[in-house]
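Undergrad: Input: structures, listed below.
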Structure I
């Protein structure tokens, strides 16, 4: 095993103001980011927490660039872009960092090489950084082999995620030290400059138009095909970018709402969504906004060439009639622009749902609710339907329309919705005092109830 301490002795600390060639965009961006990671306590805590590392007040973070790892005779030294060292007491956790900016993509071969370096030098993890997106840091955008991952954790940060986390800390006044807050603000300013090369997800992959055409024609698609997996992988990146966009708009963290099994296994999520795409000809996602009435559901229907954004809430059970329950919902969005908004009602049992535009629902709520003889209304859904027609198959137009539809739906509907909750139980008027529920009082009450029951059921025999 290689000697990591010797490597650290020859390495340079990450600098806020790196002296590098003008052409070294990656080196400059990596050095500035890692210096902020080590210098701004709250920022380092948030970023490393996403990798499962707890950073308390006693923890120390050090970051290095220009690191070189000798690999033996006849082999070139491996030179990742950076190295992070977290020390908590006697414990040390380390991670190699490999970064790309602009349109440069990570490669499987390079990541797997650094996994081998990590094993040789007893390093715990390899972290990549690029404009590619991952739903969670543990969901790497590349398919790294299980053999390469052996004894080494592999994570991914997108530059947009870095920018979002820094922005959330600044907007929420999450950095106590004024100097550190200034440093973090300068990182945001640096990352948002066009010359840095940080960008969001802006287009679907090349197979997208062909896949949309196949769905409309009813042609069979295989979940195992490269085109389907590439499109689903791109969709997952876009869902993550949507979360980051909403996070910055709402100044709070928005995450994909994933089943537990899919949170732990990126391949399981890819496989499930690929099967759904082939069976239902649609892509779906669920976003969780803190304290919102329900998750935001997104559905991209390839056959209909439409995007549907929706939220579903439980009907208030303290309203007896269906009309009153629907009225409770409509009052929450009475000031919302109804264009493209629909209301869908779900009834108890197998009764079919009913749907109408928001404008129609406002005009005749009783007709939509179904009248007195209709089954009990149990839940209600509000939907924004965007019919994109030919724009749906265009790789960049689809993304721009989606990124406009989701925030628009939340502004017009989502931020106004409140979920119904049962009222808390009230004290009985005859039990407001502690003495009224003592053992003696309850025993007396029980005897009175028994006597009353006996008198009701006792029928005297005729003389």
Structure II
């Protein structure tokens, strides 16, 4: 059984010493939480005594502690659950505190960090307790609309509505490695359920959690994330970058410099070979050269992860930048969904986006079809098309058909000298045209897929200069 931090211990693991200021308990605006009948809205026998014992045992008045603190360099609202208080369950008074915390965040332009350890809704308050999930979801939506980031640190255990709202609904989800996580609590799962499925590691593998974080690294990790999402200010930044893409193209991020071969390829087939070279620099090298620091989000929140799609946030010149980068493999449906999630989150937070194109194409096996390849690609096209923040794309290797185009910024795509972009790769193009395999090289030339061809065709804006070019 992993060690369970108390609410205040969890706060102390994050907050800079002496900066936590607890928010005053709300007076109860639900029409029942402040002046409830004895033993709660259901008249549950012994409920008042249960709460009294919980207060004596934990020193807390409710199952959550809310306040403001500085985490790293960023001020934030912290919501910390006390599992020792009736299993960290959500009742009406819990809901009042969560509502007040989100309203304080919006009033002061602060991000929200939820440190969750809860067994779900409080049975002794029945449906009045369950309704708090709607209240929390509504407040979270308002905070989201304000352009303020929400992070969750999932502690042990986190189940039920607490996971399904504050946890899984957060923009970035971090989890303690040994935490139990799942919508179904341990006492209501099927008897033959695989216990591993309800662990942080399983949720991470299934794309529901962005990262597993050691308790000793919580403060550093959450502080880094807040800096990446707010540039350390914790204020309302959504309006600063939310400019339509119809504005001047120079307002967008500059594309990275090329890191591979210089000079342009002589033939289409040479362009293909250069892009496919195992020695060509890949996405991690470009991201490391372009950004001062970065952290990844992983998973599509639908049960899938694609290690060939790198998504996250970084800093460039102290300014937050979001990125979605293909790593040279056929992109899975989970990869497209993760990229769409990244673009929409960056758009809501007002953070410009860099995308790196490098894929032979979308995965096209039976499993990809069963996983909704077409719908996932369509969703990414929509996310890119409707983004208000500036988007910049650099083709750094293979640009394979619609699976690559979905990640490309309309009107602001660039290419490196050792890349190509094509309606389809030469080999399948040759097969579709019913030409002999000996004509693959000729077909590559006719496709006009070289970077200089793409400039002439108006497909890309230009070929970026190559740093330390070698030919």
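Undergrad: From which structure (I, II) was volume of the Cα convex hull per residue in Å³, for residues 200-271 alone calculated, if the value obtained is 254?
TA: The value was obtained from structure II.
Undergrad: Between I, II, which one scores greatest on distance in nm of label points 7 Å out along Cα→Cβ at positions 24 and 296?
TA: Answer by largest value of distance in nm of label points 7 Å out along Cα→Cβ at positions 24 and 296: II.
Undergrad: Starting from the value 3.0: which structure in I, II was distance in nm of label points 7 Å out along Cα→Cβ at positions 88 and 376 calculated from?
TA: II
Undergrad: Quick check on the output: 0.45 is FRET efficiency 1/(1 + (r/R0)^6) of positions 224 and 416 (r between Cβ atoms, R0 = 41 Å, to 0.05), derived from one of I, II. Which one produced it?
TA: Source structure: I.
Undergrad: When helix-only ellipticity at 222 nm (-39500 (n - 2.57) for each DSSP H run of 4 or more, over all residues; to 500) is calculated, the result is -9500; to which of the structures I, II does this value belong?
TA: II
Undergrad: Say we calculate mean count of other Cβ atoms within 10 Å over residues 152-159 for every structure; which of I, II gives the highest result?
TA: By mean count of other Cβ atoms within 10 Å over residues 152-159, the leading structure of I, II is II.
Undergrad: Supply the structure label, taken from I, II, corresponding to Rg/Rh (Cα atoms, Kirkwood Rh) with the calculated value 1.12.
TA: Attributed to the structure labelled I.
Bear in mind these aren't lab numbers, they're just calculated from the coordinates by the rules spelled out. Computed from a prediction, not measured in an experiment: that's the story for all the values here. Cβ atoms are built from the backbone, for glycine too; each structure is taken alone.
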